[in-house]
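Read-outs throughout are calculated quantities, based only on the coordinates presented, and are distinct from any laboratory measurement. Being a predicted model, the structure only gives us computed values, none of them experimental. Cβ atoms are built from the backbone, for glycine too; each structure is taken alone.
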Structure 1
Amino acid sequence: MPINNWEQTAPGIWRLTIREPQGITPLTWMDVSPKDEALQQMPQVQPPFAWDAIELEEAGGGLILSFPLNRTEKLYGTGLQLMRMNQRGRNRYLRVNSDPKQDTGETHAPVPFYVSDQGYGVWVDTSRIVTLYCGSTLKQEDTQNDEIRDRNTDKGWKATPVASRVEVRLPAEGAVIYLFGGPTLSDVVARYNLFCGGGVLPPKWGLGFWHRVPTLYSDQQVIEEAEQFRLHDIPCDVIGLEPGWHSHSYPVSYEWEKSRFPDPESFVDELSQKGFRVNLWEHPYVSPQSDLYAALQPLSGSHTVWGGIAPDYALPEAAKLYKKQHEEQHINIGVSGYKLDECDGSELTNNSWMFPAHARFPSGLDGEQMRQMYGLMFQKMTADLFRNQNRRTYGLVRASNGAASSMPYVLYSDLYDHKQFIRALCNSSFSGLLWTPEVRRERNAEDWVRRMQTVCFSPLAMLNAWGDGTKPWSFPEVEGIVRHYIKLRMRLLPYLYTAFAVYREQGIPPFRAMPLVLTPTEIAEAEAKIVADEQQLLNTTDAAYGKKKVREWDDQYMVGDALLVAPLVEGETEREVLLPAGIWYGLETGERYTGGCVIRVQAGLEHIPVFVKSGSILPMMAALPHVPAAGTRTEIELVHFGTESGTAWLYDDDGETFDYEHGKCSWQKVTVTQDQDGNYAGVWTGVDEASSSYHVVNWRFSQTRLTATER
């Protein structure tokens, strides 16, 4: 039956409450305020379909909410999906799972939010598991006879015929649903992020390079390894400690192991003096050896994990105990953040672990709800700890859900497929999430370099050596290439930081999949301009049926407005790139390209294909050993590309506190113009020399490539 009781909650955003939803939800737990001013500036829109085309029915003991689809509509989002980008024709069973090895929808961050290239999005705000049928089901009345084919004789047979609706299976007790308008897909995602509090603005040091040391390192071993970064002339800002810093882990104590770290405060201070922040690994399950155990035991769930209790952090008294211990033993001595591991659970046949869905918790939540929410709970608790001290943090988390865009956490995985990692980086941009394709082990020097190149163009650039002890210099024959890209990331930090500031204020992701940049028409027109003898490059094979399917362009992405990144993986020396309209240059090669088409590029191991749009102005700094502390004036260079005049914005604040929320920040306009004689001039406005973090020492005009840096 059609439903007509939607209510508008913000410009272009409508809410529907069905029955009486139970328990906390991602939005209620996050307790964020929409960015109303930014939402007011967005276009007034209506959904691209009639309201009475939305239907609700009871079926199979549950509720089915459905939305119309046209025949060519593409659907994106549904959280951190590693297997595909366009979800049209798939079922998405959105349960948190640390081992998403099949294309079911289960994943580290299963957000029940899908967005359409027709300019709308649907979000179910619930702590329950939601199943989305993304145009994968056909009712009798919708089935067309001309689409019923004989698989034995008809090559046009399809496993999933074209369906006319998305069906959303809701919890039996009901849920709150939000509908987001466009008009573009990018506008839909921006509205969602702004409604959830805007995007996160990390501390500047969080955008530097990270290194996690082997698990049983002592304090002196950690310091010696950190010093090696300086000796090898490789920038590094964060040193991560893995399970061995705990007095007991699996389950954990949250307390320092005294034989390896006899004086944690002095250890953290010594690293700080050398320009390194400290990030601590942990997980939720508390050991009987922990001083917290006795107080948290009655506030925990009915089932244990690895023998450790699973505290119910929906209870304020449990959260208070956790926060007090972390503040006293970690944050007050200078620890800068956390890696929140194992908050997802596994369903592998031979390695299943997690409390069950029927587990009971004192707050009234059951195991299903707690598992869906655990990652969000830990993000919010730890972020609040740092906010209470007016310090920004940045960290890692292995599970998340909806309404997470304002959280200072980046998702990661124990899986290790490079192509899937690149796809996840693209997909995260549809759902208010961030993702790092972290580097760990490697097969050879080529695999090593290609992974390092990708991670240096991601939200968090990290080498995780916890298990095998790898270092950026582990392959001496390519150390120069690795050094070069870590330095290039440092040089681009003012640009990256500005992209995150846009995320915070406008909801536009800093790392963007191509459907957020180009309309379906623009993508189709660009694909049509590929050279005829390369047309096969646009097709890939459907593993299930050996059919050809249209390429999704899920292996390239934009970083901010100016840079397009098209990574290569081991075994590749060339690839095709979907290039938006306009003139583009190879960031490091200087080769000129006319966009609005598909191009083919070659790149040896020493290069990752990165393109910069003509007319762009990149603010760049020196490749310093680490990000300068607040109050330090940093010299920057403003680099203008191509022949067109250009305008760019540079965001600035102290890079460490939340004082920007009280007006202590600035948006500085950078403009490059050309006079009648062909001479270029640059103007930098909006800067307060007395408080600015930046000082321009050089302008470079009409560039076609970056100046080579030392390899």
Structure 2
Amino acid sequence: MRVGTTPPLPQRHLLASTISVAIASSSGFAIAAEGQKALQLDSIKIEAARKDSRTEHSASSKYVAPLLDTPQTITVVSPKVIQEQQALSLRQVLSNVSGITFNAGEGGGGSGDSINIRGFSANSNIQIDGLRDSAQTSRTDTFNVEQVEVIKGPNSVFGGAGTTGGSINIISKQPQDQAFTRLGGSIGTDNYYRLTLDTNQPLEGVGDNSAVRLNLMGHQNDVAGREEIDRERWGIAPSLRLGFNESTSLTLSAFHQVDDNLPDYGVPALDGKRLSGVDRDAYFGWKNLDKEKFEQSAFTANFEHDFNDNLRLQNLTRYSRTDRDTIVSASHVNTGGVPAGRYRPAGPQAYGRDAITEMWINQTNLISNFQLAGMRHDLVTGVEISRETLDLKTYNHGLGTSLYPGNGYDLGNPPGHWSGPVNKTTSGYTETKLTDKALYLFDSIALHEQWDLNLGLRYDKIEGRANGYTGTHVQTSSLSSTDEKLSARTGLVYKPTENGRFYVAWGNSFNPSAENLASNGGGLSAATENLAPEKNETWELGTKWELLDKRVELDAALFRVEKTNARETMSDGSTQLAGKQRVQGFELGVTGRVTELWDVFANYTFLDSETLDAANTPAGNDRKGQALGNTPPHSFNLWTTYELPAGWSVGYGARYASKRNVTSSTTAKLDAFWVHNAMVGYQVNDDLELQLNVNNLFNKDYVERVRQQNGNAARSSAIEYGDARSAIASATYSF
């Protein structure tokens, strides 16, 4: 049993408690709706029968046009795909989108989701319901997620600072008009246990169109192929929609999730390959010291008012807080100076980060449509104000070379438990604040029945401040920066037919030094606080077509993304805006119901990446002419399902990534991989649905997450594998 975590028996109590709450809650909702239950269940079944993987509109108020008429590559992972795959984490959901890769978590920089889109980091470009999500954390569960939208290309007009390769908008579940209760339970290999409740009830006699919804989750599992690693979490997400009248409503939503995990930092590697003598499931941490505990809480208020059919006001306000206490031990090893097959730890060991991130954000949108000079305008004007703070304490446990055995540890059998002395010491404190004040405007103009012009402008003023202190609270640094930037995007859409579109679009974005300041405390230093933001721009030429009676959408796009003044560390140690990077390529996508029984969600991305200029960087770090790290030239994703007679359905998924550079400074490659998944579903009756998922069907060993370092004998790098083969049996009961 590891220190500070819940032992096995209380883990089962966690699920038992969640089951009790779920049954009690759902019973109350069922009694309230008993009089109209039959009619409402019929409505739900009709809607479910027509559900497919295609989504026609973004959930964001900033995109007023249908996705077909939006001049940009936007991929939406629908509720159907998420449910059929039993995709639980954001990383699993995003694995459905080609052109996305994942970096490994870094304890020193703030562990959590580390995502690349089109070769560029999107760590600070995640939004929830159109509002920036604070803190670099692990988004481990989708129990309160409706769908996920991936908006590709530089796009600061949409999300503010960042968005070099794109942004991610997570859409939460909201109260609905129909009554339903869905109780789900799952059991699987690797001690997989899960229970969820999703219940919704219209509030008759309370205002106009009011409703309440509750989502609950309890979960635990070990990680397939990583026997030492375990996960445990629970969450609750209530929401209430109050309709004051036909024109005015207020939706209040809360979210709370608690995770207790053993962090996994993979296995040691050189040049993207696991070290000889190291097993795939070898654990190089210390189970009695390492931990990953975090609580995420958020409260959101969404006020909407329709002045008339052509003018609507929306105001979104959110407060969120993430408490994260992690102790991690890197999997880097030193194989020099010890006998063959032995090692000494080389990276930080039992390194702790105790962080509290808080965020207030308010966004006001005025959505209107009108005629001007004979042209229809769909106009969105908005104001956004946010304030993020980070309070971070770093600490260690005194582990070091002097405490390791003289001949090191066995590479093939790392101890996994620290039996030496422990001297816990606070090493420092960091306090940061990041504020943003923004104005923006989007206008979709119908120039002609066959031509649309899309325009977007956004002004941001971003101010960052960071103070550093020693472990005894003596101030060591005080840094600040202020950046003011105007971002733009424009696109021209040609409609040759009712079901087809061609478009050309241009957009830009910026990356200030303080971009990640409140997320993980990094980015702002004495060398960067006075630097201007990095600049990015994209050109995109694409086409979108609705086929087969508009059941299927086919998309294709050519694009080019350039970062023209990347931050570079020079030979003299200074930082200058002296680099230039470029990614160009094309994307293909097909989504929808090919026949009444056959559904397809597939996409392919080709990425040609290159560092065009790295200036006068230190010797051994010459990246000029190299492809970007962790950016595969070819990636492909497929999920397809087919409905069989007698209530049966089957599904198949495939994911491919070609060889890719470990880093942008050498030619060392990560291996290409194919991963295959399968699903069988059975609709027992109107109320009960059964499902079996088998993931990584052929038990492929593949690198899913990587540190962009090649490593050497004195300090290796590390790789993190995707999950091995696993099976999950699920049941959903609706009443």
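Results, tabulated for the structure shown:
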| quantity | calculated |
| --- | --- |
| Among 1, 2, structure where FRET efficiency 1/(1 + (r/R0)^6) of positions 580 and 692 (r between Cβ atoms, R0 = 30 Å, to 0.05) as derived comes to 0.05 | 2 |
| Among 1, 2, which structure scores highest (criterion: mean count of other Cβ atoms within 10 Å over residues 60-67) | 2 |
| Of the structures 1, 2, the one that 1.00 was derived from, the read-out being FRET efficiency 1/(1 + (r/R0)^6) of positions 628 and 684 (r between Cβ atoms, R0 = 41 Å, to 0.05) | 1 |
| Comparison of 1, 2 - label where FRET efficiency 1/(1 + (r/R0)^6) of positions 68 and 452 (r between Cβ atoms, R0 = 30 Å, to 0.05) is highest | 2 |
| Structure responsible for 1, 6, 11, 16, 17, 16, 13, 10, 6, 3, 1, 0, with P(r) over Cα pairs in 5 Å bins from 0, in percent, for residues 460-675 alone calculated and labels 1, 2 on offer | 1 |
| Kirkwood radius over Cα pairs in Å, for residues 332-587 alone derived as 23.3 - corresponding label from 1, 2 | 2 |
| Entry that produces -2500 once helix-only ellipticity at 222 nm (-39500 (n - 2.57) for each DSSP H run of 4 or more, over all residues; to 500) is calculated, selected from 1, 2 | 2 |
| Structure with the greatest value (metric FRET efficiency 1/(1 + (r/R0)^6) of positions 148 and 324 (r between Cβ atoms, R0 = 25 Å, to 0.05), set 1, 2) | 2 |
